[in-house]
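Multiple structures are listed underneath, in structure tokens.
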Structure 1
């Protein structure tokens, strides 16, 4: 068993938890992920109770260096995802 919990494993676990068919759970999860991506692209924050918040933040354009050649590279401005864990999630991981 891998340390990575895949989308397929998530669908199977949720399907078993709620007693609904896998294809139904997959459709709902896919729809949720699409809505979440759109919200982040609009600059909105997703708050998942007990898990945390996902937002997107603006990262300014910058100059970086290629570590192999030392050449300068211009990195354009972009939006990047940012995750902040909820205190409930942090507390649940303490053991």
Structure 2
């Protein structure tokens, strides 16, 4: 699935997550891999606990960080695609 600003995403509830000094560490049982997220990735992770449209997520990010909406979308889509590829998030149209 190709993610767009209209795609609705949320965390995969089966992923184990821990908070470590404001950053997230996750464990994928299926892949047997650990994943770490920095501050911005952790902010995104915190805001996708419930289903959210990517365009609404971009608005939240631009309110917290000084970034242009289009630049934000361009920057987070590869990140979200990576999370989707590793099945850390679930996406629906």
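Laboratory data are not the source of any read-out in this text; all were calculated from the coordinates shown. Everything quoted here is computed from the prediction, not taken from an experiment. Cβ atoms are built from the backbone, for glycine too; each structure is taken alone.
Summary of computed values
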| item | result |
| --- | --- |
| Which of 1, 2 yields 189 [volume of the Cα convex hull per residue in Å³, calculated] | 1 |
| Label whose coordinates, when distance in nm of label points 7 Å out along Cα→Cβ at positions 47 and 63 is calculated, return 4.2 (choices 1, 2) | 1 |
| Source structure (of 1, 2) for relative contact order in percent (Cα under 8 Å, 6 or more apart), computed value 20 | 1 |
| Of the structures 1, 2, the one that 13.0 was derived from, the read-out being mean count of other Cβ atoms within 10 Å over residues 39-46 | 1 |
